[in-house]
Structures are given as structure tokens and as C-alpha cells.
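Structures are listed in the sections that come next.
What follows draws every value from the coordinates through simple rules; no lab data is involved. Computed from a predicted model, the values in this text were never measured in an experiment. Cβ atoms are built from the backbone, for glycine too; each structure is taken alone.
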Structure P
Amino acid sequence: MKRQIGQVFTPQKWAEWLINKWDIFDAWLDGAHICDPTAGQGAFVRAMLHIARKKGIPITPERLSRLTLIELASVNLDQFKKDIQREFGIEFPTTQLYCQDIITETHDGKYDILIGNPPWANFGDLPTRYKKHLKPYFIQEGLVANLQRTLLGSSRVDIAALVLKVVLGKLLKENGKGYFYLPTSLFFGDDAHSGFRSYSTRCTHSFSDTYRNFAIDSVYEFTSTKVFDGVNTAYCCARFQGDKLQNFPVSYFKELDGKWVEHKALPFNNPTDPWRIVQNLDELNAGETLDIRLAPEQKPRQGVNTCGANSVFIFDNKPTHLPDTFLYPLATKEIWEQHTLPPQKWILLPYHQETGKPLTWEQIQQNDTMFTYLLSYQDVLQNRKGTLLQAVINRENWWAMLGVGTYSFAPFKVIWKAYGSKQFNPIVLSSIDGQMWQGNQAMHAFIPCWSKDEACRIKTALENPEILNLLRQLNGAGKCNWAQPGKIKKILSFSETENRSIGK
């Protein structure tokens with residue numbers, strides 16, 4: 001596989017920072033065998049050599065024999081060799097350079113220390129052919145339950161989770177250690193990363209499968225320092241211990257005002273749950289599950305996802321050439337920031353309100369303007385990417401979207417900002433001239449309601465300050481997963497039959 005997958009190179013300064021943070025250089029001098037299993041252009045090994053030169057320590061053949069790079073792209077290894085020759089005047093031993101896909105190819109070496117920066121890309125973002133190639137490995141490592149799950153929400157599993165499970169299981173010597181830069185989603189992502197948080201990895205041998213435990217004992221989250229330019233993903237570095245059961249709390253350091261402030265990290269409830277971050281364990285006393293009575297059809301939902309076709313379905317002004325029946329007000333930030341309800345945007349939903357299903361082509365043809373409009377964008381809509389979307393299109397129609405169902409047409413919605421916010425302010429939106437407000441993709445989440453009294457009751461329950469406290473502890477403030485439906489479902493305990501009010 002020649003294409004670069006989720007490649008984010010580590011700046012030399014920050015490779016050295018991580019090495020110095022955990023005394024990895026000293027371990028190397030003391031005889032440790034060190035490997036970067038996703039080496040890129042070898043920033044971490046190069047950093048080891050730079051530190052040696054600054055300290056006046058000879059770079060001997062024996063020391064070089066204990067530094068190994070594994071990299072998918074041969075061009076990166078070639079560049080590394082040239083750089084080492086130019087900077088240090090030495091020929092890095094080719095016996096320590098492996099052009100391999102560490103996930104799918106066998107590597108016989110075992111190492112005391114693993115170090116690096118695994119690729120950052122979701123499963124769903126991988127090239128189609130490579131995605132098909134990797135599916136069995138995601139299942140083998142317990143990151144998804146089956147092939148079907150890779151088509152659904154588990155497509156958000158980060159490939160870094162798979163790399164870590166593979167290398168911690170197969171490359172690490174007994175009781176070895178790993179040090180990596182990582183996206184924080186591995187610790188705070190919802191169901192997509194619960195498989196990573198099993199804290200065990202599968203080791204496949206000739207005649208049997210065995211499992212190795214691993215533990216994370218300390219994490220440093222960067223909140224203001226830019227380690228990686230142009231990367232919007234929240235990230236951290238973490239230390240892993242092989243062959244050890246995961247224990248909590250984990251020492252979790254957050255960057256605040258130029259200093260590292262220690263916090264404690266624990267799973268929200270079950271061991272594989274996302275982590276909560278507190279400065280004092282006494283804060284956990286306020287974090288009990290909150291009960292709120294909701295019907296099965298009222299589970300929190302995300303807004304409508306046009307799957308890259310916003311320009312087709314979303315309008316700044318209500319279009320007069322399309323039928324009012326299928327135009328709906330779209331929630332925008334002005335509702336919360338300016339406390340104004342006149343719609344700022346509109347969305348076209350060619351769907352049945354009663355069934356939540358797309359109109360048939362015959363039904364669309366009954367309206368000349370909508371028929372002409374959609375037909376003009378047929379190629380655009382048919383070429384949208386995404387396995388799940390294609391499954392919907394194949395089952396229904398090419399004008400289908402994700403996140404549309406009967407819940408979308410409930411006359412009332414308790415809706416909140418779910419993405420990038422630091423506050424939790426649910427509001428009630430009612431219909432405008434019979435047309436129901438819609439959430440905008442991952443920006444919003446909502447609970448559908450079929451009466452105003454029900455909506456007001458749920459809004460009041462959601463205003464319990466403990467919910468905001470828990471969201472902050474779950475470390476999503478200002479991030480894409482701030483108050484997404486999956487997180488809200490974890491915070492609240494849903495009772496379908498009992499009449500219970502919110503409380504502890």
C-alpha cells in the first residue's frame with residue numbers, strides 16, 4: 001500500500017520532548033532495544049541521535065543496532081537514510097530498517113520500548129481497497145464486533161487504535177513500555193473506541209490465540225501548545241505498560257497557563273466507558289447517573305446529515321421555486337447566541353413526515369419544480385461517498401440523507417449544541433407553519449417530543465447542573481464530541497415504563 005495513511009509527521013523538537021519526558025534516551029544507553037513501528041521519516045530515532053551528539057556520547061554500531069524503524073512507505077525510509085548520512089555522516093544500518101505494514105505483515109523483532117506517532121485517520125476515511133484489507137484486523141483486535149459494525153458507527157474507529165493494539169501485542173517484550181502521541185478520542189470517544197479500552201490485545205500464534213494486557217499509567221494532554229501544525233484533532237502523549245492490568249485512576253496532566261496540572265482519569269461507569277477527568281476524587285460523588293423518563297422513540301439524535309451535499313439541500317433564504325411542504329427551518333448558532341427564532345437557513349427534505357422515508361421518484365415527479373431541481377443534481381447526489389450512505393441509497397433513493405426518520409418530524413424538539421461548545425443549553429423548538437425545526441448534522445443533537453408539555457418537562461430535566469458537570473468531566477469542552485447523542489445517552493438512564501423524575 002503506497003498511499004500515505006493518516007500521516008502526521010512529528011516535529012523534531014517534540015520528538016525530543018517526549019524522549020526526555022520519560023528518560024527514553026537513558027534507557028537506550030542502558031541497553032534497551034527501541035522501535036518506532038510507524039516511523040515516517042524517523043523523527044524519534046533522529047531525535048535520539050541528536051541528543052547523543054549534544055551530550056557528546058558516541059553513536060556506535062552497537063547502539064545503532066538497538067534502534068529499529070518500521071515504515072509503510074519506502075520513500076520515507078530512503079529520506080531518513082539520506083538525512084542521517086547528511087546530518088551525522090554515518091550509514092544507518094539497513095538491517096534496522098523495515099518497509100512493512102505493521103498491521104498486516106509479520107515482524108519477528110521484540111523490543112523493550114516502542115515509541116512513535118501512529119497514523120491519525122478514522123476507518124471510514126481510509127482508501128476503499130485498504131479499508132477492505134484491514135476489516136478483519138479490526139475484528140481480530142476486538143475494535144469492532146463484526147464486518148457490519150465497520151459499516152455503521154464503528155467506522156469512526158481511529159486506525160491509531162488498531163496500530164497500538166497490534167504493536168503492543170506483537171512487538172513488545174514482556175513488561176516492555178510504549179510511548180506515543182495519540183488523538184485523545186481513544187480515551188474519550190464513545191462506542192467507537194470502547195474496543196480499544198478493553199486494555200488487552202490479541203496475539204496470534206501458530207496453534208492458538210493468546211491475549212496480553214496493557215495499561216496506560218500517565219497521559220499529557222496539549223490544550224494550548226501546537227505540537228502538530230494544521231491538526232485540529234485534540235491530542236496527547238501517553239505511556240503504556242505491557243503485561244499489566246489497567247488500574248484507575250490514571251494520572252492525567254492537562255496543560256493550563258503554561259503548566260502541567262495533574263488530574264485523575266477514570267472510566268465513566270463500565271471499564272470500557274470513556275474517561276472522566278477530575279482534579280479531586282471527591283468530585284465523583286456528584287457524578288451519579290441521572291434518570292429521566294423517555295419513550296423508546298425519544299432517544300437523543302443527531303441532526304440531518306446531507307453527506308457532503310449541503311449546497312443542494314441547504315439554503316440561506318427560503319427558496320420560492322421549491323414546495324413549502326418539503327422545506328424545513330434549520331437550527332443555526334443564532335438561536336443560542338442571539339436568542340432569535342426566525343430561521344436563518346432552510347433545508348429541503350423530500351421525505352414523508354408520517355413514515356420518515358424518502359419520497360419515491362413517482363411522488364417527486366408529481367411536483368414539477370422539485371423534480372427538475374433534484375434531477376439537475378442527480379450526478380452529484382449519486383456520487384456522494386460513504387459506505388453507510390451508499391447502503392441507504394441502494395435500499396431507498398439517491399436523494400436520501402442520513403439522520404432522517406420519524407423523529408425528524410416530531411412537532412417539538414429539545415435541542416442543544418453538540419459540537420465545539422462548552423455550555424449545555426437545551427431549548428425547545430416548535431414547528432413553524434407546520435414545518436418542524438431540523439438539527440444541522442453533528443452540530444446539534446435533540447430529543448423528539450410530540451407535546452409541548454413533554455418537551456418542557458425534558459428541557460427542565462436536562463437543565464440539572466450535574467449534566468454540565470459530567471460533560472466537563474468527560475473532557476469534551478470545545479471539542480467535536482462535546483454533547484453528542486451517544487454521550488448524553490451515557491449520562492442519562494432511560495426508563496421506558498416507569499414514571500421517574502430526574503434525580504440521584
Structure Q
Amino acid sequence: MFSTLAVAVSGAVWAADPDPAPAPAAQAAAPQAAPAPPPLQFKLGEATFTPLGFMDFTSVFRSASAGSGIGTNFGSIPFNNTASARLTEERLNPQNSRIGFRVDATVKGAHVMGYWESDFLGNNGNNVSVSSNSNTFRMRLYWVDVKKDKWEVLGGQSWSLITPGRKGISPLPADLFYSQDIDTNYNVGLTWGRIPQFRLVYHPSDTVAAGISFEQADQYIGGSGGGGVITYPTTGNFSTNYASQLDNGALGATNTPNVMPDVIAKLAFDPKTGSTSQHIELIGLFREFKVFNPGAGANVSGTKFSSQGAGVALNMNFALSRNFHFITNNFYGDGAGRYLFGTGPDFIVRGDGSLSPIHDVSTVTGFEVNAGPNTLLYAYYGDAYFARNVAIDTAGKLVGYGYPGSPNSQNRNIQEGTFGLVRTFWKNASYGALSFMAQYAYYNRDPWVANLAVGGKSAHNSTVFLNLRYTLPGTAPPVK
């Protein structure tokens with residue numbers, strides 16, 4: 001759907017436009033032009049290894065100091081009357097640089113693809129900025145995909161199936177929409193994740209695909225991505241009893257006792273209109289939550305509580321012309337805060353210890369324009385909304401999320417308007433690509449309850465990203 005420019009920007013393996021054929025020799029004796037060097041790849045046995053990745057150098061300027069590195073913590077933009085809001089912030093960082101490889105092989109008539117991608121955005125030590133900026137290496141993607149005839153099976157850590165696509169149902173980053181933003185946390189309102197999963201996809205035709213994915217679950221109550229944590233009931237000792245059962249942004253998915261994987265299904269259509277391709281997809285999400293309250297003493301049998309989360313998404317990527325794409329991705333559901341970059345919790349805890357999912361709605365809508373062979377322009381509007389969910393504990397106190405008197409970290413609405421460009425100076429499969437990228441973003445955060453003593457009714461931030469990227473050379477072999 002997109003030019004090679006857009007694919008190069010995504011960080012996936014890209015195929016450069018072939019060099020034009022040399023003009024015929026005027027005489028038979030005239031010297032022949034030397035053939036172009038082959039793309040960077042190598043073979044081990046029958047497998048083809050293609051290096052992938054890029055080297056980034058990023059500058060980030062913020063009108064208010066969010067203290068979140070080169071990725072924006074959307075849920076914790078500082079309020080106007082805080083010290084952070086009175087200070088600007090400038091960061092220079094190569095952390096978003098990536099490295100990896102793709103492996104392609106044919107085994108008994110099936111195409112087998114292995115994919116590895118890492119960056120340097122892991123959890124750094126406290127002294128990382130003092131003398132030696134030794135940013136932490138981490139795994140982003142690591143999966144194997146087997147495709148034969150109309151069936152495809154994937155296992156490993158990949159982009160969640162809930163992530164909007166650009167083309168069909170594919171795990172390759174170039175076929176996904178996670179925006180062209182420089183921001184390493186992408187865009188407010190985007191549904192996404194990079195999660196361990198098992199995925200099964202059926203391709204009945206070139207224009208239709210259906211898939212289902214079973215993905216690592218996480219019982220999340222806020223605290224990550226700057227999002228506010230729920231308020232526990234003041235009675236019942238739930239904050240202690242549930243401490244190891246619910247993720248507050250510190251425990252992680254390896255600690256929470258998840259009942260079952262999150263189940264995500266997707267149906268994708270890729271019709272053609274003349275020479276342009278369109279993409280439409282429907283997504284369904286189902287989640288199961290469960291906790292156990294041991295009660296007051298060790299000999300008490302305790303009580304189990306269960307609840308469910310669910311949601312639907314409608315995503316469209318329309319090529320209104322060869323160079324202009326209109327994009328809209330929309331989600332509506334309950335208990336899906338973790339898939340909105342954790343800017344809102346999945347559920348609250350009621351006074352009796354039971355769970356109640358929080359309603360959430362989001363969108364990322366905008367356009368991308370290829371303004372010439374080497375320039376990409378884009379603009380998006382993103383919005384994430386988390387509904388109020390209030391309970392009364394046995395002491396008569398209001399608790400939950402968004403109740404009167406709740407902390408101003410419990411957000412009602414987060415919005416982002418952003419635009420940017422990508423200018424590629426040169427690109428070729430044999431020696432890579434060099435690109436300059438720029439992005440401006442304006443964020444607005446509204447809590448359910450404003451605390452006038454610390455900032456007022458909302459928080460704002462203007463951010464400018466600049467980035468210089470060298471994309472590694474290489475082109476993957478064609479997949480039949």
C-alpha cells in the first residue's frame with residue numbers, strides 16, 4: 001500500500017526501488033556497466049538471513065518537564081501550577097536505535113520466517129545519565145511464523161493482534177499501523193502491545209484474512225504509562241490481600257495470577273479500487289479477570305471474584321489516491337486499559353472485593369501523504385477516554401476511579417494532536433537509507449477531579465521531536 005519510503009521509516013526490512021537498467025551499449029565493444037552490489041544478506045544452508053534495523057539520534061524538547069525520557073508518559077503530563085510545568089525539558093538520545101534480523105526458509109512446502117528485533121529502551125540504572133549513558137538492551141520482537149497454503153501459525157513475542165494493520169493480517173512491522181511518530185510511545189488512543197502470543201490465521205483469498213490470537217494476560221489497575229492507580233476500599237484489607245494479584249505498574253505480567261490468555265480475533269479485508277488498495281478490519285477482544293480474597297484470617301476459606309472485559313474495534317486505512325491515505329482506528333470496550341498504553345486501569349475493586357471493569361473509548365484518526373518520492377507528511381488526532389466507575393466501601397467511603405475527591409492522576413480524557421514529516425535523502429537496498437524526521441505534538445490531559453491547588457482543571461504540553469535515522473541495508477527474499 002505504501003511506498004518504500006514508508007516501509008523504511010517503519011524500521012522493518014524494506015525493498016528499495018530497483019536501479020534503472022543501463023542504456024544499451026552503442027557498440028558491441030563498449031564496456032558494460034558494473035552490476036549493482038547485492039543487498040546485504042547471507043545464507044546458512046537453505047535459510048536466508050537479512051539484517052534489519054536502524055540507528056537513531058533523537059532530540060526531544062518539551063514545554064513542560066514530564067521526566068519521561070524520549071517516550072511521552074501521556075497520563076502524567078504535569079499540571080500548570082507544579083514545578084515541572086514551569087520548567088522546559090531537552091533530551092538527546094540514541095535509545096530508539098534498533099537491531100535484529102529476519103530468517104526465511106522453505107521447509108516441506110511451508111514458508112518459515114523467524115524475526116528478532118531489539119532496541120535500547122530497557123529499564124536503565126539510576127546513574128545512567130551521570131557519566132556513561134549505557135542504555136539497556138531489550139527484546140521488542142522475537143517470533144517464528146509458519147505459512148503453508150492458506151494457513152499461518154505464529155508463536156513468540158509479536159505485536160498484539162489488536163494493533164491496527166495497514167495490510168491483511170501480518171506480524172511484520174511494515175504491515176502494521178503504529179503511526180509515523182518519532183515518539184517511542186507512539187500516539188494517544190492507539191491500541192497496541194508487544195506481547196507473547198500464539199496466533200492462527202486463515203487466508204481464504206488475497207483480499208480476506210481471519211485470525212485469532214491467545215495473548216499473555218495482565219490484571220492491570222493503573223500505574224504504568226503515567227496512568228492513575230485505582231483507589232482501593234478503605235476496609236477489607238484489599239490493598240494487601242490483592243497486592244500480588246493485580247498489576248499496579250510495578251509487578252508486571254510475570255506476577256499476576258492470570259486465569260487465561262486474552263483472546264483477540266480479527267477479520268481483515270483488502271479490496272482494490274482501481275490502482276489503489278484499501279484496508280478494513282474488525283477486531284474483537286475478550287478478557288477474564290479473577291481474584292481471591294482470603295478474608296480476615298488464615299483459616300477463613302475466602303472468596304473468589306470473577307469479571308470479564310471485552311471490546312470491539314473498527315479500523316480503516318483508505319488510499320483516496322495513490323499518494324494520500326486516510327486512516328481511522330477506533331476502539332470501544334470495557335476493561336482494556338492495558339491496550340491503551342496503560343493510561344487507564346482495567347477495573348476497580350468494589351467494597352465487597354469484587355471487580356468492575358472500566359469503560360474505555362479511543363481513536364487515532366488522520367492522514368499520510370507521499371509528497372514526492374522522498375517526502376512523507378502525516379497528521380493524527382488521538383483521544384483516550386476512561387469512564388468514571390465509583391463504589392462505596394463498608395465504611396461509606398467513595399472509592400474506585402473518578403469518584404468525587406479522587407486523585408487528579410485518575411484521568412478522564414487524554415488527547416493528542418500531532419503532525420510531522422519524513423525526508424529521505426537517499427535509499428538503496430545495497431547501502432541503506434538516510435532520513436530526517438520531525439514531529440510536533442500537543443497534549444491535553446483532563447482528570448475526573450481537578451485539584452486547583454496543584455494546577456487547575458487540565459494539563460498541557462507541547463513537544464518537538466527531531467530525529468536523524470540511518471536504516472541498515474538489506475532486502476528480504478520474496479515470499480511465494
Can you say which of P, Q returns 4.3 when distance in nm of label points 7 Å out along Cα→Cβ at positions 233 and 465 is computed? Q
Consider the structures P, Q: one of them gives 17 for relative contact order in percent (Cα under 8 Å, 6 or more apart) as calculated from the coordinates. Say which. Q
I have 24.5, 69 for Rg and Dmax of the Cα atoms in Å, for residues 193-408 alone, calculated from one of the structures P, Q. Which structure is it? P
Suppose FRET efficiency 1/(1 + (r/R0)^6) of positions 113 and 249 (r between Cβ atoms, R0 = 41 Å, to 0.05) works out to 0.95; of P, Q, which structure was it derived from? P
Have a look at P, Q and say which one yields 2.6 for distance in nm of label points 7 Å out along Cα→Cβ at positions 177 and 337, as calculated. Q
Assign the value -500, calculated as helix-only ellipticity at 222 nm (-39500 (n - 2.57) for each DSSP H run of 4 or more, over all residues; to 500), to the correct structure from P, Q. Q
